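For reference, the structures are reproduced in the following blocks.
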Structure P
Amino acid sequence: MKEEIHTVTGLTRRVRDALSREIGSVWVSGEVSNCRPAASGHYYFTLKDERAQLSCVLFRGDADRVATVPADGLEVQVFGKIDVYEARGQYQMIVRQVQETGAGRLQVQFEALKRKLDEEGLFDPARKRAIPRFPKTVAVVTSPTGAAIRDIINVLGRRAPWVHVIVFPVRVQGEGSAPEIAEAIRLVEAMSGKAIPVIDTLIVGRGGGSIEDLWSFNEEVVARAAAACELPVISAVGHEIDFTICDFVADLRAPTPSAAAEVAAPDGAEISARIQSLDRRLHQQCRDRLDYYDERVGTVLPGALTREPLRIIRQHEQSLDHLGERLMGAPAAGVSRLRERVDALAHVLALHRPETVLSGVSERVLSLRKRLHEAVANRITSHEAELDSKTKLLASLGPDATLARGFALVTDEAGQLVTKASQAKKGDRIRTRLAEGGITSEVVE
């Protein structure tokens, strides 16, 4: 029997069908090399390991949907179907999905730890503490050279210059950084109110980066340290789109370090405006109350009884005369009843004698006046006490109080605040403001 002779095309298609049938769609991991983006939007690259390599193609429609675009040197996991490129007789992989090997592994670890801590109740909103409204001292656990600490200090300096900032420097990425961050959190709590002033709020965080850069804040040791801390903790890691395990266990998550500084302390300008508004309302209410009582007194004093007491008495006398005439002509049986009526009218007349009426009215006017003055005095005293309390609070939070505790403000010749040594150059004249007076100096080095 003569053996079947295949064409190249036919044999290639049999090989393709066999590969498709026996292998089909699979996941493959390796390193991307020789990546060539085409003008059509397709990506051609080689996936390799130590001993072999695999040609791959990622078509434009799938490239628009993948989580990671292939690039030389990138460790990835790809999913697709084994096929044969007939024109070259070369087998290849038609890629449908691409993800970084490290990112996939870290994401699995992230989700596992998140579920574990959530089941333990560490994410429960009921256990989270409120952030103090008016802090005096804020501690920051972060890198001393990163952008995060500069942003935090700049925002607090602008919004709440009375707040003291204590920095606990740590590494925020790399091997060993997570235990260092956790230890710093515990150290802040242990030193609060002892070796350092009482810490009102603790900010833990860093600037943005990749998932690997932020991974220290996804470590269990950092999460448990933040959850166990008795101080209110704000987590400020990365940018708005970044979420870490530390964000979930903290008492408050801030989208950025700058946002953490904004929620950690109020705006001093807003507080000042609020106090001024309350002061105006207090004075207006006092004026309105005094006007009200003046009007009440005014309605009592000019009454008919005080203006024309004799006219009222004469009217009653006329009534008495009229009743007397009726009495003289009345039957004897009605004399007793009329006498009782006369006695009653006589009693009413006695009550309406000018001296009696005026005495009662005067006593009532005096009583109302006394109550008016007492009410106004009590209200003014209450509002003065409240105003004094808020004035003292504003004074204690203002820059003068900070200077009185030994701090100083340094400005250049233009009056601009100097916060870094690099802002002053040799020969520059600077002004140091103290609690009492100031010092003008020249920079020598």
Structure Q
Amino acid sequence: MKVIITSDTHFGDPSSQLAALGADGLPVLGSRYEDFKNAAGRENDYLILLGDAIDVAVERYRDAFDIFIFFLNQLVKDNIARRVLYVPGNHDFDVWHTVEYQANIINRVSSQPPRHISLLRMAVPAVIDDRPSAKHELFLGGVTRGQNPDKPYGHHLFLDFLTNQKLNISVGYPNAYLVTSEGETILLTHGQYFEDFWSLLTDWAPRIFKSDYVLDAGPMIMNLTHVNYPLSQLSSSGAGQAGPLTKVLQGIQRDFKHHKFVNISYYLDNLQKEMLTHFLNVKWYNPISWPRAWALASVKKAILKEIKKTPHLPAKENKGWEDKVKVKEKMDKYYSWCQEEIKALNEREGLNYPDRPGKLIFGHTHRPIGITNDDPRFLGPGIKIPVYNTGGWLQKNEKGDNGGSELFIYETGEPLRSIRVF
């Protein structure tokens, strides 16, 4: 078996280096596609897309999917992989939600005879097992397997028709596990839940709602995805498909990214004026109104001051982000929750996947960490396993201290290796 792992292609983002829209508005291959093809090789059993494959957070569905379909068909044409395992991230979370909605609602009510609507599964672990004793080469937890061994999943999902069924596409979320021929488990995830924003409600809901906040029975990974669903939806398609408002939000994002606050200051000034006129009913000729106006101006000034104190974004791309105490704490928790998820999967399905992953590969930060680096990162302090990063396929930033992609390659009987693409 041969598996290649990449992430953060961001199809839909104009700066994607694998494929984007050309001057005529049609998809074209990017400047780094040939590098990707040469590094990946041919006839791989699986290509694992580890999140942010398409970017509906910054681009319309139409354009993002047009580029994605174009890329997938190029994969088929170049015989790069026969199967794709898609593990959505934060920019393409809506792909995961759409898969679940179609599988558990649309397909059920449209079947003959119609079936009862099922609960959405907010977490489905995907496992690729390369051990000689493997019961299944590919397994999706909680998903009914089909009779066709070459295509055990999918059948009537929209992803199956992106390449006229020339490419077998399976989807898991938020984790995939690769069990090597030697019996080691490698944890694969996009990595958005290592960042404060995407796991915010997990941290704050128990503190705010106290005894009213009751977790569902099941592995914590499932609860993590359930509880943080509002944030994931808002920041994926919720922002990217907001029409005229999307461009406004992108302007705010650029302010943060470049540490310039012209747009934000302008919007806060407008908000202040509206609050004074329509909410606080301030009349400048009435001295009673003056304390309200002063208080509102002070609040606006304090908010802008705090915003300006934020570090240059995206902070997760800075060197050493994985070593920050808060990030390590989140990664450690996530690792233990993944162990719990594997154990539950084994008990429920009668399987025997090794439940202590020996390596972690994630994306999200766009800063590659390869296997041959001199300064490997580790989960810690109690969990000493190496941490690697796929990087991303967007252009490098202005400083040149991040960017680039690390393509990970697994082959039966061989140690995991990686190739720095650019």
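Some points to look at:
- Origin of the derived value 10.9 (distance in nm of label points 7 Å out along Cα→Cβ at positions 113 and 321; candidates P, Q): P
- Top of P, Q by distance in nm of label points 7 Å out along Cα→Cβ at positions 249 and 281, largest first: P
- Source structure (of P, Q) for relative contact order in percent (Cα under 8 Å, 6 or more apart), computed value 19: Q
- At a computed -9500 (helix-only ellipticity at 222 nm (-39500 (n - 2.57) for each DSSP H run of 4 or more, over all residues; to 500)), which of P, Q: Q
- Structure with the greatest value (metric mean count of other Cβ atoms within 10 Å over residues 137-144, set P, Q): P
- Here semi-axes √(5λ) of the Cα gyration tensor in Å was derived from just one of the structures P, Q, and that gives 89, 38, 20; the source is P.
- Source structure (of P, Q) for FRET efficiency 1/(1 + (r/R0)^6) of positions 9 and 217 (r between Cβ atoms, R0 = 30 Å, to 0.05), computed value 0.00: P
- Taking distance in nm of label points 7 Å out along Cα→Cβ at positions 145 and 289 as the criterion, the largest value within structures P, Q is that of Q.
- Taking mean count of other Cβ atoms within 10 Å over residues 241-248 as the criterion, the highest value among P, Q goes to P.
Since every read-out is calculated from the coordinates, none of them should be taken as a lab result. All values reported here derive from a predicted model rather than from experimental measurement. Cβ atoms are built from the backbone, for glycine too; each structure is taken alone.
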